[in-house]
Structure P
Amino acid sequence: MSQGKALSRFIQILDGVFPSGAFVHSFGLEPHVVLNIVNNKDSLKQFLENIICDQYQKLEFVAVKKIFKLLEEDKINFIIKEDIKYASMLSFEYAKASKDLGENYLKHVNFNIKKEIVQKYFDEVKSKNSVGNELFILCSYAYELDLNVDTFLLLWCKKSLINIASASLKISRIKPSEIQQILFEFDEIIEESIKNSSKNISNFNPLFEEVIFSHLNLEPKMFVT
């Protein structure tokens with residue numbers, strides 16, 4: 001499939017208003033707004049950059065790169081192990097949402113699959129032998145469409161940042177136009193961050209820990225559509 005058609009598919013399936021759904025963890029945006037840590041364009045941009053540095057570069061980006069490699073090497077058993085490992089590194093609510101959304105995405109994309117390794121993985125998820133995390137399902141479908149790993153991660157990361165940033169519209173005084181400007185600035189930042197992601201997986205996020213310890217009554221939320 002051409003890159004244009006592959007991009008068109010992902011624009012469609014990553015759209016949160018479509019029935020396939022979408023979710024994103026806020027990583028403490030609400031407490032940061034309430035505590036006046038995030039209160040303008042610059043502080044929101046820094047918050048989103050910290051999510052990339054402290055979360056995505058150490059977990060999601062690393063996992064996706066590893067899965068792409070395992071798909072290329074046709075190692076289904078290792079893919080299943082990584083799927084289980086990834087779920088075990090998430091909080092309970094995050095892991096449950098990731099699995100539910102993964103299964104839902106699978107219903108929307110599991111047709112006319114050409115690559116045997118992708119169909120094997122999808123079959124293992126349907127048979128409950130693999131978790132089927134949202135990111136793993138989308139990653140496998142990107143591989144099916146010959147979308148390169150960096151482009152897939154750029155699309156996925158930008159979608160996640162948009163969802164998190166849009167939440168600030170309801171809980172802060174930051175203008176929509178300012179939020180759009182911030183998100184435009186992230187295109188190059190994301191590309192560099194993907195290129196310089198960690199070699200090893202880690203699920204320690206100091207941004208998340210800071211919120212929990214600084215205000216025990218406020219917790220990061222999960223946005224689901």
Structure Q
Amino acid sequence: MKKKIIIRKFEKKDRKYVRRIACDTAFWRSSRYEFFEDDEILADLLTLYYTDYEPSYCFVTTCDGSVVGYLIGTKNVRVMNRVFYFLIIPKLFLKSMYRGLFFKKNTNRFLYHCLISFFKGEFSAPDFSLKYPATLHININKDFHNLKIGSALISKYLDFLKKERIGGVHFGTTSEGAKAFFTKMGFKLLLTKKRSYLRYKTGKDEFFYVFGKEI
């Protein structure tokens with residue numbers, strides 16, 4: 001029987017499913033618990049701004065009524081960054097202390113290598129927000145890949161941004177598969193940068209790609 005797949009605007013009831021998928025797909029090579037041992041904090045880092053501060057720019061995909069993928073975004077990266085760094089991060093730091101996150105071995109090791117990578121300048125990037133003010137974050141349950149859900153979500157979001165008169169969108173990814181996918185979708189590769197923060201686990205550096213598209 002053919003599955004009924006629907007793309008619709010995000011609703012409050014979808015929040016827990018978006019957070020779960022975000023955690024499940026956060027470290028696609030391995031179990032997330034090898035890197036980050038608190039799903040609550042991880043989900044906050046990945047999704048809280050979008051779902052709680054700008055839900056009108058979020059979409060979900062359902063299959064037979066169950067949420068199997070999402071695209072969450074914002075129309076203005078600069079506004080998002082201000083809220084994230086000055087409101088969300090301080091609260092998450094206190095929450096992490098309360099939950100004992102910084103005393104967990106795998107998390108400590110991961111954060112230590114992220115910090116080294118940061119001081120090496122591997123997380124720095126030009127500001128693309130003037131030409132491409134919006135951004136997006138997309139993930140799909142691995143059991144529902146190859147059903148063209150990703151391209152349908154992207155098309156839906158781009159149409160929405162166009163109606164909102166947003167001039168462009170940019171975002172980053174470390175996935176080689178995503179690189180090929182977004183190139184095929186007509187996005188322009190704006191930046192390629194090597195990052196070493198996972199080398200301690202994978203034995204190699206990975207590449208970070210930034211893509212953009214005018215609308």
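Comparing structures P, Q by relative contact order in percent (Cα under 8 Å, 6 or more apart), which one has the largest value?
P
Looking at structures P, Q, which one was helix-only ellipticity at 222 nm (-39500 (n - 2.57) for each DSSP H run of 4 or more, over all residues; to 500) calculated from, given that it came out as -11000? Mind dumping the intermediate values first?
Details: P: -20500; Q: -11000.
Source structure: Q.
Quick check for you: by FRET efficiency 1/(1 + (r/R0)^6) of positions 49 and 137 (r between Cβ atoms, R0 = 25 Å, to 0.05), which of P, Q is greatest?
Q
Read-outs: derived from the displayed coordinates by stated rules, not from any lab. What you are looking at is a predicted structure, and each value in this text was computed from that prediction instead of being measured. Cβ atoms are built from the backbone, for glycine too; each structure is taken alone.
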